[in-house]
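Colleague: In the part that follows, the structures are each spelled out as structure tokens.
The numbers here are math on the coordinates, done by the rules we state, and not lab data. None of the values given here were measured: they were computed from a predicted structure. Cβ atoms are built from the backbone, for glycine too; each structure is taken alone.
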Structure I
Amino acid sequence: MATICELPEDVLVELLSLLPARDLIHGCRLVCSQWRYVVDLTTLWKRKCQREGFYVQALDRSVSDWKVFYMLCYLKRNLIKNPRAEESFKHWKLDKNEGDRWNIEDLPGPLGREIPDPEVHKYFVTSYGPCFKSQLITLKKEGYWNELMDEKRPEIIVKDWYAARFDCGCSYELTVRLLSEDYIVLAEFHPEPVVIEQWSDATWREMSHTFNNYPAGVRYIWFQHGGQDTQYWAGWYGIRVTNSSITIGPQTSL
């Protein structure tokens with residue numbers, strides 16, 4: 001009677017592709033030389049991508065490492081916690097909280113507009129003094145191991161949504177830094193502040209940036225945004241922000 005180790009390669013690929021990636025790498029790969037060979041096969045990881053909906057035929061020629069591609073697809077999610085103010089200010093550090101301080105309002109808010117994403121229902125809003133808040137993302141805690149970030153350097157995609165209310169001018173700022181183990185800045189996105197004049201259209205706009213070809217050694221991502229109103233009115237007439245996101249890969253040139 002044949003044992004599982006004697007099964008044909010294509011059958012083993014089918015069977016092993018059903019298992020979680022962690023079990024394949026830390027368990028199955030250590031069973032024997034044949035299983036190690038099969039776990040390292042491109043066809044196994046491509047099959048896992050097919051099973052989990054990550055595979056697109058157009059990627060065949062652009063993906064050189066299907067195992068890394070699978071892991072990036074599997075890990076991909078918004079690394080910003082509580083981006084839509086649904087948990088008050090949980091997970092955010094209030095770096096500056098002046099004027100009448102940060103507040104949370106329901107969309108569309110006074111003299112505001114709805115945001116294009118119907119799943120967003122709340123936003124953070126600033127006051128007449130500088131209001132900035134931030135999050136520090138530890139990549140290792142989120143599943144992105146050092147060798148992956150250093151050798152593959154997958155795309156890091158930043159998005160943020162901001163808007164003014166119709167009757168008051170305001171300013172908006174965003175800073176995103178890729179940091180080393182010692183918190184040295186390896187790359188930064190810090191565009192010029194956006195100043196919105198009074199009587200604007202109050203439309204929600206997206207600020208976005210993609211980090212690629214950044215230096216090796218990225219271990220943290222620091223995200224900060226905020227601003228204030230430009231007319232110094234008591235209350236919450238400043239910039240509104242919500243639906244922030246940071247996602248990593250996958251890129252199709254791995």
Structure II
Amino acid sequence: MSNDATTPVPDSPFRAEPGDRDLAPQYVLPLVVRIERAAPPPRTDALETAARAVLVMLGDERSTGDGEWARAVRDWQDARIRKVVRRARGAEWRRAEALPGITVTGKSAEVRVFPPVPLDGWPKDLARLQVSGTDLDDPEPPVGADPSAPVLWMNPELDMSAGKAMAQAGHGAQLAWWELDDAARDAWRDAGFPLAVRTADAARWAGLTTSGLPVVRDAGFTEIAPGSCTVVADHPALTRR
């Protein structure tokens with residue numbers, strides 16, 4: 001599914017205007033990031049780990065075919081593609097880990113992704129977790145991204161909380177996954193879904209959004225204006241049109 005910046009998909013899961021996807025039952029993909037008071041993860045590590053967590057869920061055998069999560073994943077992808085990031089620590093994190101899902105680790109970040117749930121049907125141990133308080137920083141500026149690896153370029157003009165940015169990075173990773181053929185998907189999965197999340201240079205951003213690469217346009221439910229371009233997914237296997 002393309003999400004081209006110059007030729008929007010008529011019923012994109014990320015478009016601001018209502019469409020057929022709004023008529024379907026609405027689901028959300030829950031992600032929980034572990035943020036202990038004494039050792040919060042760096043922001044970029046958290047963003048990259050959240051993006052990988054989305055890919056791990058999409059590529060898991062339980063999410064496809066007759067897998068136990070497949071119906072929920074299909075219903076979620078047939079509607080708006082919503083992701084909500086909540087934070088947990090201590091006993092909260094242990095309760096979250098006890099629920100069906102997958103924990104993905106980065107350099108120090110830990111993110112647990114769960115199969116999609118109805119918008120108003122969160123498990124109680126996840127529903128009680130806070131969305132706010134996911135403001136994270138990078139102690140050191142991120143190193144330059146490997147040009148041979150997938151990069152999720154973030155909009156340099158938007159100020160987003162870490163939780164919002166994690167969800168947007170997940171959207172970008174998902175768009176890249178949808179655009180790839182089966183061989184490229186298998187290769188990415190077999191390699192462990194390597195990727196980088198970086199903020200684009202202001203001078204480069206406009207070119208990225210018109211390059212033909214997948215672009216996330218946020219529906220504007222939280223924090224930013226509807227239709228804002230948030231992420232460009234730059235995967236080496238995708239040809240810029």
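Colleague: Who wins on volume of the Cα convex hull per residue in Å³, for residues 29-180 alone among I, II, i.e. which is largest?
Modeller: I
Colleague: Quick check: -9000 is what I get for helix-only ellipticity at 222 nm (-39500 (n - 2.57) for each DSSP H run of 4 or more, over all residues; to 500), calculated from one of I, II. Which structure matches?
Modeller: This figure was derived from II.
Colleague: I, II: which one has distance in nm of label points 7 Å out along Cα→Cβ at positions 77 and 101, as calculated, at 3.1?
Modeller: The read-out was computed on structure I.
Colleague: OK, next. For structures I, II, which has the highest computed value of relative contact order in percent (Cα under 8 Å, 6 or more apart)?
Modeller: Result for relative contact order in percent (Cα under 8 Å, 6 or more apart) over I, II: largest is II.
Colleague: Moving on to the next point. If log10 I(q)/I(0) by the Debye sum over Cα atoms at q = 0.10, 0.13 Å⁻¹ is computed to be -0.61, -0.86, which of I, II is the source?
Modeller: Structure of origin is I.
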